[in-house]
1. For the read-out helix-only ellipticity at 222 nm (-39500 (n - 2.57) for each DSSP H run of 4 or more, over all residues; to 500), a value of -10500 was computed from one structure; give its label from I, II.
2. Taking mean count of other Cβ atoms within 10 Å over residues 103-110 for each of I, II, which is largest?
3. Which structure, out of I, II, was FRET efficiency 1/(1 + (r/R0)^6) of positions 223 and 271 (r between Cβ atoms, R0 = 25 Å, to 0.05) derived from, given a value of 0.75?
4. For percent of Cα pairs over 32 Å apart, the calculated result is 55, so let me know which of I, II that is.
5. State the single structure among I, II that was used to calculate distance in nm of label points 7 Å out along Cα→Cβ at positions 55 and 207, giving 3.6.
6. Just checking, which of I, II has the largest value of relative contact order in percent (Cα under 8 Å, 6 or more apart)?
7. Comparing mean count of other Cβ atoms within 10 Å over residues 79-86 across I, II, which structure shows the greatest value?
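The numbers here are math on the coordinates, done by the rules we state, and not lab data. This structure is a prediction, so every number in the text was calculated from the model and none was measured. Cβ atoms are built from the backbone, for glycine too; each structure is taken alone.
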Structure I
């Protein structure tokens, strides 16, 4: 599907009463919405490995997910790995019970699950999930101690200071307005205990390119703010277009110290820049690797616990100059992408 066609469909659905259900049906038929958890689980397993490498221990913890979406894949995976409770909050009530039931069945019966997580899946919890299959989805989630709140405002939670051990999201923060992002990160900082972690996978690229191979992942950077609001300023297609360095700075400004940051740079987009891609003036001050980062992983701790002051750049001591555009290259390209890492 060409991206402009999709933009029109999303805009019409956003303006139509009941448009959320309509757009969900369109996504299932023509898009990427399905009950397959293994589209998302490899990214979640990588997140878990990075957290473990930073010293985070999951069993017995209380976790907060920002943005549930249609399927609670990550909350269920965290529960299978030993989390005591997962609270998942979404601005819109989009969880699909039928898809979730099918997803749970696939999770419980697919032999790929245990090796994907290096054997860390708890056998007793996997057996418990299998025993719950066929029950209503709300009951299953309740039995797994997964609390779904939607519509909800994750920037104004009723929970006490320091009452969570982990705050996480999977390709959500790019859909949040800059003002709302500041609020939810500040709230996440309040909610995390001194040994808590924030772990976020962010896709700063043009999401229309996922289904339209005719455009690059930086295509939306050609438009002015006004043009982009007209094209993608609705609940189904909004992306804030913040670049990786701006997203990282949002964490430090909210009182986090970034322990590890992984960037994936899209090489076709970089080649398009070199060939004269027409950037809007508002993006011309960014370095090419910053503009072309299409996957960003941020792992952060409260700055006070990490021994850094709020506003310190990733991996830097307080008062050091801002982080440079793009860390150290780690390894070669993969499928037209190159990975870069920032670490203390």
Structure II
């Protein structure tokens, strides 16, 4: 394939059997802002250069009003990746799609793109930077960075008043169990408060979630889950609006895979899988699924219920028939948790 045309993406629309193709679009066109070229150049350019904007939607007298509460200009298109050829590694291709953030080349690229678009939004980029806002309300969320299933969650919302006068602040927060795509599975906690924060002081609002509030929903969903806390603050006068978000992934016990790094055709080697339940809850109906891609087919081991602190071990004998880099994949499935994964590579030679 021509190196200049290698941006192709296939997207399956949910609920439809149709497949839409994005591209093939010139990488040179994307990097240099030539958005007038065909095959979705405008769309791909926007994908890697967009701003992230959060809106506060309010309804008054049956009509919706939108207010920008947060804008991030450098959070999109920071880590553009692909899988490295013949390696189980991430390859960073960010610089193939865009110049370095903040560079003169990036500014030139954006101005080139704007020259081919009829949009007032481009004028914002060309304008000088706005002066920094005076000290006001700053919010921060502190607490666990990850959560072992079965443990309670304790977070704190910190509302800091950096100004020299007392401010009345409305705080709205919602904590939800979501899939990695953002689909809401369950609402876990919420709060709406109005607080007075003295000058140069910090107010703390606790957010607590008991384990049983999310565990019941976890057992009913076969997807990768996380907990997300969204916070919005607004001063009484409405002049300051802020938002903050914290995503807490679940921390699962690992599957330990023991096997040699190399092997030979028609020579057996052993592969051992060990799992220890380090959680505070029992894992019911545990099944270990093991597959050696290019070596052996899917094998299933039924280990029943595993109590906290319990350990099980499974072993399989492998007899490779073909040379090359092979991957052993293991997955643990239980009633409480679906999707504890592990994998390891072995190089098979003649």
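1. Going label by label, the one that fits is I.
2. I
3. Structure of origin is I.
4. II
5. I
6. I
7. Of structures I, II, the maximum of mean count of other Cβ atoms within 10 Å over residues 79-86 occurs in I.
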